[in-house]
Structure I
Amino acid sequence: MSAVLPAVAASQPVLEAGPWRRGWRRLYRRRAALAGLVVVVLFVLMAVFAPWVSPFDPLATNWSAIRQAPSAAHWFGTDELGRDVLSRVIWGTRASLSAGVVSVSISLLLGVPIGLAAGYLGGLTDALISRMTDAFLSCPFLILAIALAAFLGPSLTNAMIAIGVSTTPVFVRLTRAQVLNVKVEDYIEAARAVGNSPLRIAWRHVMPNVLAPLIVQATLAIAAAVIAEASLSFLGLGQQPPAPSWGSMLNTAKDYIDNAPWMGIWPGAAIFLLVLSFNLLGDGLRDALDPRQR
């Protein structure tokens, strides 16, 4: 009996980890990507719990504390109206993260179905969508976002819509390229041979196999959207004063760069740190989810 048990155990198949678990293990070995993930999570927590972690009301003015340097009372100093810069940076995280997540969600909702249709259907549909995508991509992303935001009107909501529409062509092209590679695989031919409808094949067999590149691109696109939102707010097309926004804070700080440099240092550092963290995380995800990595 004891001799039979090892043989039975040896004959049982060894379950391998799934692709997502293997990807997480590869991501865990990339310290820079993990550091980026930790910083992104900290920014998210700071945005969610802003009412509790903010030491002051970001809109409250104090005429006796105008442009005070960083101190024990105001760690990041105060601005031209005596408002606490730290509190405004914390609350400005909400605007930047909201712009990044919402605008990229708009791009995914618009770009992925269009790219899926172009890649899977091919023919005239593919040609028409591809030419329209090329036309949008011929215009610089930020210029297109500024034009759309100016057309829609200055507000954070309109800025998110403008950024989302401007980023959509990138997801259309990426989805189309991935679908063209996947739809010629043997398992797609097998699904077609057993009588699955084109719509079922596209959503049940093609779409799950193109998610990994889309996740990576979405992470990188959030970083670009954060910069775009700050640029639009700097130009007066995003979050409107007195609501806190990193871009609008930089716009105000440029007039006091000699007398109160801390007004521009901290929102600029926040933008730099958040964008760098998203880029590090995106690079790590790209390596971790690449099936060619071992």
Structure II
Amino acid sequence: MTEQSGYTPPKVWVWNKDNGGAFASINRPIAGATHDKELPVGKHPLQLYSLGTPNGVKVTILLEELLELGHRQAEYDAWLIRISEGQQFGSGFVEINPNSKIPALLDRSGERPIRVFESGAIMVHLAEKFGAFLPTEQPARAETLSWLFWQMGATPFLGGGFGHFYAYAPVKIEYAIDRYAMETKRQLDVLDRRLAEVEYVAGADYTIADMAIWPWYGGLVKGWNYGAAEFLAVHEYRNVLRWADQIHARPAVKRGRMVNRVSGDPASQLHERHDAGDFETRTQDKLAAK
């Protein structure tokens, strides 16, 4: 691996827009909108603005699982936000999420629209709204929320840490990759030990904790995230692999993983979702025809 050497941090850090990397064109050290752009609004009470990354997939899996249970009011419009093009910095999106990250939800089911941002917050909002996938009794509720927030706190070390330096950084830095590979494997071990004891991460029942963790760690062990399954020797985590396959077999999970997806097999992509029938007609085909 190639490493930088002899680097001394300056007394005051200055943003260098030419620092390279896969996301150099959209990363910046300031917040706020870069351009005026209203967000589209569809016919359903729930308006989701997202992309089929693991954080986006968490929410679309939950929405599809709610629909699978028969909660018709969970019907939603899923609008594609192309983060590589900076669409998350449009004024309409920033109004919903001042942090300019996907996903963002606008719940228009009540008298006043409710904005919800951060994927974990969206999942809690929807689970409480429909009374599903989040236990109401203790200690099951505390266990579910603990694992949900474990994911929220742990995954930046996997995605922004290991994933960035292993797959996206313009320079391969041995120290950074070693540091975050070690932490990622520690997290996989945490999850594997837990899943040796229980069927799902919070216990006997499938919850929003599973839906939040699966796109990241399930995707990692199934070889979808960063192409790092062999590098991380994921075959060691047999309980995580069992759980990942079990979740992947769910029809709602298969649908949720398709929504707002723009990479991979075209048959696995549904760029926008406005109706359950879109899974058959493929929204991206409609968009291409425009």
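Readers should treat all values here as calculations from the given coordinates under stated rules, not as data from a laboratory. These numbers come from a predicted model, not from an experiment. Cβ atoms are built from the backbone, for glycine too; each structure is taken alone.
Here helix-only ellipticity at 222 nm (-39500 (n - 2.57) for each DSSP H run of 4 or more, over all residues; to 500) was calculated and came to -11000; which of the structures I, II was it taken from?
Numbers: I: -22500; II: -11000.
Label of the source structure: II.
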Completion exercise
For distance in nm of label points 7 Å out along Cα→Cβ at positions 60 and 140, structure among I, II ranking highest is I
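A value of 10.7 was computed for Kirkwood radius over Cα pairs in Å, for residues 212-251 alone; which of I, II is the source structure? Provide the component values of the computation, followed by the final result.
On the way: I: 10.7; II: 10.0.
Going through each structure in turn, the value belongs to I.
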Fill in the blank from the handout: Output 0.20 (FRET efficiency 1/(1 + (r/R0)^6) of positions 204 and 276 (r between Cβ atoms, R0 = 30 Å, to 0.05), calculated) maps, among I, II, to structure I
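Figure out for me which of the structures I, II the number 3.1 belongs to, where distance in nm of label points 7 Å out along Cα→Cβ at positions 68 and 92 was derived from the coordinates. Intermediate values should be presented prior to the final figure.
On the way: I: 2.0; II: 3.1.
Attributed to the structure labelled II.
Could you figure out which one of I, II the value 44 for percent of Cα pairs over 27 Å apart was computed from? Mind showing how you got there, number by number?
On the way: I: 53; II: 44.
Here the read-out was taken from II.
Tell me which of I, II gives 17.5 when you compute mean count of other Cβ atoms within 10 Å over residues 36-43.
Matching structure: I.
So relative contact order in percent (Cα under 8 Å, 6 or more apart), computed for just one structure, reads 22; which one of I, II is that? If you can, show how the numbers build up before the last one.
Details: I: 26; II: 22.
Of the options listed, only II reproduces it.
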